[in-house]
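Just so it is clear, none of the values below were taken in a lab; they were calculated from the coordinates. As the structure is a prediction and not an experimental result, all values here were calculated from the model. Cβ atoms are built from the backbone, for glycine too; each structure is taken alone.
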Structure I
Amino acid sequence: MFSDHGSTVESTTSFHNLNGIFVSQKVNKIRWKPETFGEPHFFLTGSWDDESNKIVLWDIVENAEEEDFYPFSVAEYPYCGDVTEMKFLNTEYFACSSSSGSANVMRVSLSEIGEPLIQNYTTWENLHYFKNGDPSPCTALAVHDNDMATVGEDGRINILRAQSKDIVRRIDNADSCSINCVIYLNHNEILTSNLRGQMKSWDLRSDTKQPKSSFMLSGDLVTPTQLTYHPSQRYIIIAGDELGALTSWDLRQNTYPVNVLNAHEGAISEIQFHPDHLDHLFSCSRGGEIWHWSTKTKNKYGLEHENINAWLAPDDIKAKLEVLNLMPTLKKPINTLDLSNNRVICGGDNEAIYLINGITF
């Protein structure tokens, strides 16, 4: 169920074709490997909270008759620290960040005998560190083409380029507390959020080390846990927070949020818009839930709604949104999800990964 200013709407339960497999490590990040042509069948997982963390490449064999899937690991790479983020730059290279304060660009390639490999391409050590010199976790990483931005508990921002080991730019005192999230709004601008719920936009062309603008997630000191933007309207920003709420902004007038939806029971772990079905949002939570949000594009007479994005509709937004619960609620957090066509893949602290097939749009 979710509510907006006291009113409630029931979410619909819609369990699709669901398959799961035990992987023996807590999964903090999961990402489909993009393919130039055809449906992706490789995906990556990154673990956390283990004595020896690793990044694993999986392949999927799907049984069309039984509608089952059988993932099997084809390569792995030992990783120092928890994997805090993974983002593909293209079909071969991906960026990842660590709780040890470092970041990497890695490559998925083939050996001389045709076996898949995960290879380290570039490492940036000690990107994040506290004033006493101790390593600070790199809490989030964002990519835009070959550019990368990292943020950390040390309140620092680093701008990197995948082809170079040099740090393009560093903002040492970007914040006085931990920065939890970062996204690129465009090539020259990033948006960050900190532990106290403050959002800041940064113009990377500017010589100043001050944000271009700043605003609060809410009147209370609520910590954002995830940020994303609408794929075709980047001025629409959705934030998930530690209380399970989704908050949306129109950055063209960003003083106050457009609306706040109290959604999940636990903190929101990840949110993603579908890359092809642009008004469909997917979210997962530390309460063990994974949801599919869709906009109602037609009214009861079959006519299109007015030309306004539902996430910016301040009046009766619930009438414009449908929420589907994609699988039974788990007793442990779902930390991560990723999307490919009509498939959703997710993983969490119960040391399992799940493929949800047959998502309808």
Structure II
Amino acid sequence: MSDTQEIHNYPFDSIINFKKSGHSFSYKIIKEGTYPNKSLLAYTLPPNKYRIPDDYMVETTWGKSNNRCVVQCFINYINNKPVFQIWFGKCFEHVVSSVRSATDVTNLFHKEYTSLKKTKTLGIYLFGLHLKTLEMAREGKRRAHILKPIDQCGNSTLTKRAMSIGKHILAEFNEKTQKLYNLEDVPALESICYSVNKKHTFNISYENEDKTKKKQKLESIVRALDEGNIPRDSYRRLCAIEYNLPREGEISKERININEIMVQLIPITIVDINTKSQVDESEGVDIDDESITQEVINAVGKGDYRNINNILYYLVPNLVQKGILNPDQPIINLRISGDG
């Protein structure tokens, strides 16, 4: 077990009590401070190399009742360098400062104020630079500051965040259940659901996914979207209010996969109708103006089509297998209409 303790309810309570090897300090956090950019960030001397915050203020109390000391410590970066100050006295009317280090300004303070008292201490403890609680709080706010708001994030970013949350919750669940359930019991976390800003809902399932059922579901949704002429934006809006629907990205991938398979089964042939030779002159002509005819041909350009024989080669075996077509009656009546 570590010989150091940080007792607190920070940030709900500004007091952090620190204990180490018979010594104790009480810190009242007045200004938490922030870490500057890496290019400017300064550190304490090795071996600890604690990060030194900017715009930081703490009131530190230590020593026994007859030798109790209270000081206010400040750190501000001036001209890109940290300046350390210690204010002391009954009303904190005296001050010592240094641009060298927390240890240097602490030594100056001891010379001025505590030379006759047995209250000398190290600079990092006087300034609370070692406190893990403050380090975590600053780091959390720094990350929150650089993270994009959810409305500016793409689907991949939202998925990564949800997966990270899901992994942390699962790890904590597994740890807690070992302490709260009998060894013969088998608790299992099946799913969690949470929302962000009450409009973005995330559902995380921990069950083994049935890939066959998932593919069938995706194919059915692709078919429904195509038959209903539902655009991508409309489906995205639907996903925003119905969290259990597959994301639009999954649907798009499945549609591309289906198209690639169909191109192999029923190839698409490109036809260039930008030439007069493509026009069947044996047919009756309703327009006898050659310039108008050529203009129509040029406007049409290139097209594509699927051979009816290839379509039938693909459809007929399946229809026979389902009993829709009778192979003993090899006549099929076709009606071609619509836009394909």
The value -12000 for helix-only ellipticity at 222 nm (-39500 (n - 2.57) for each DSSP H run of 4 or more, over all residues; to 500) was derived from one model only; which of I, II is it?
II
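Of structures I, II, which gives 33 when percent of Cα pairs over 31 Å apart is computed from the coordinates? If you can, show how the numbers build up before the last one.
Values: I: 33; II: 64.
Label of the source structure: I.
Any idea which of I, II comes out highest on relative contact order in percent (Cα under 8 Å, 6 or more apart)? Numbers along the way, then the final one.
Details: I: 15; II: 7.
With respect to relative contact order in percent (Cα under 8 Å, 6 or more apart), the highest-scoring structure among I, II is I.
Out of I, II, choose the structure whose coordinates give distance in nm of label points 7 Å out along Cα→Cβ at positions 23 and 143 equal to 3.1 when calculated.
This figure was derived from II.
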A value of 258 was computed for volume of the Cα convex hull per residue in Å³, for residues 95-270 alone; which of I, II is the source structure?
II
